[in-house]
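Every number here is computed from the coordinates shown, using simple stated rules; none is lab data. Just so it is clear, the structure is predicted and the values come from calculations on it, not from any experiment. Cβ atoms are built from the backbone, for glycine too; each structure is taken alone.
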Structure P
């Protein structure tokens with residue numbers, strides 16, 4: 001299970017005195033705690049992937065802002081954090097694989113206009129959640145609809 005892997009990596013980072021990795025893993029654990037509606041229940045792997053996806057998205061947004069401000073030190077730090085976070089994510093789909101999934105959904109839904117964007121996203125999201133950047137998915141779907 002993914003949460004067990006995170007716990008094991010936390011212990012390993014402590015043993016190796018890897019303070020940077022330890023900080024990132026502790027942040028993941030904190031975000032996971034916030035996501036738990038019931039403290040006695042464990043999060044599923046999908047829940048953990050959603051938490052980590054959110055963390056990656058936040059870092060990518062931060063990188064854009066830090067680049068505008070010329071803070072390369074913070075850009076590098078966020079990129080390293082994303083690298084650690086990506087280790088817990090499922091293998092990312094290639095652009096060809098992503099297009100194939102989207103094309104399959106288009107064949108099922110048979111959209112006629114931009115109004116069908118919501119239906120398509122609702123169908124595609126569970127298929128690619130955690131395996132692709134959702135803003136990229138959205139961009140591809142918009143291109144295909146127009």
Structure Q
């Protein structure tokens with residue numbers, strides 16, 4: 001089965017629902033009501049680049065980068081459906097993103113390797129940042145600061 005990687009800017013409804021499935025399968029949207037194609041359109045549009053991995057008509061993996069467009073970029077949301085893992089698709093997704101970021105002149109590429117993903121990213125050339133601690137502030141959309 002031939003695999004292809006493609007960049008998207010404006011997902012169709014069908015693509016959006018398949019992307020939602022990827023977020024859910026990765027456990028990132030568990031328990032959340034996010035079956036909204038418009039949310040996916042906004043995520044894709046707000047990304048520097050968004051890559052899909054496919055097999056025939058199926059979307060089986062994704063990844064994206066956010067960036068200032070000048071110097072820095074962060075890779076996020078790299079995932080492959082469980083039944084397709086271990087076949088090099090994740091590597092292919094990251095490599096496609098990195099090619100695009102290099103082409104766009106970005107030089108500093110960061111990411112947060114959650115839990116068990118450190119070895120995967122190390123194989124791709126990423127290193128831990130000494131004296132850096134990932135931090136998170138979850139915002140409540142109903143609160144005004």
Structure R
């Protein structure tokens with residue numbers, strides 16, 4: 001396990017390496033479960049996680065999902081619109097883009113799930129130019145890691 005990875009439990013029916021999910025909080029069923037601390041207590045509300053590794057030998061009954069397996073998770077990398085000229089490895093504080101046009105093709109990059117203004121991010125790589133919107137002229141799509 002590397003820095004930034006955590007151990008958690010995921011439903012065995014969807015447990016695949018690379019699977020991404022947004023943690024939406026705990027259900028009423030989870031609040032009294034004996035596996036809660038290993039399953040959901042280490043996750044942050046609204047964050048996107050990715051399954052890095054699965055230990056299928058460690059299975060547990062789950063009142064909500066039927067069965068869960070032990071998995072290594074990390075916060076998923078997110079694609080986001082940022083000003084041009086950033087370099088790989090740079091860190092910065094994320095500032096959101098003011099936009100409410102949900103029909104715009106760029107909206108998922110301008111208002112990405114799993115990241116909020118004020119988050120510290122690290123540029124993983126430049127993905128490509130962002131086009132088709134005057135609000136983000138000169139912006140590019142970058143893959144970032146939320147810290």
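From which structure (P, Q, R) was helix-only ellipticity at 222 nm (-39500 (n - 2.57) for each DSSP H run of 4 or more, over all residues; to 500) calculated, if the value obtained is -9000?
Q
Assuming -1.07, -1.17 is log10 I(q)/I(0) by the Debye sum over Cα atoms at q = 0.26, 0.28 Å⁻¹, for residues 63-118 alone as calculated from a single structure, say which of P, Q, R it is.
The value was obtained from structure Q.
With FRET efficiency 1/(1 + (r/R0)^6) of positions 39 and 95 (r between Cβ atoms, R0 = 30 Å, to 0.05) derived from the coordinates and found to be 0.15, which of P, Q, R does the value describe?
Matching structure: P.
Work out the source of 2.4 here, i.e. which of P, Q, R gives that when distance in nm of label points 7 Å out along Cα→Cβ at positions 87 and 103 is computed.
Q
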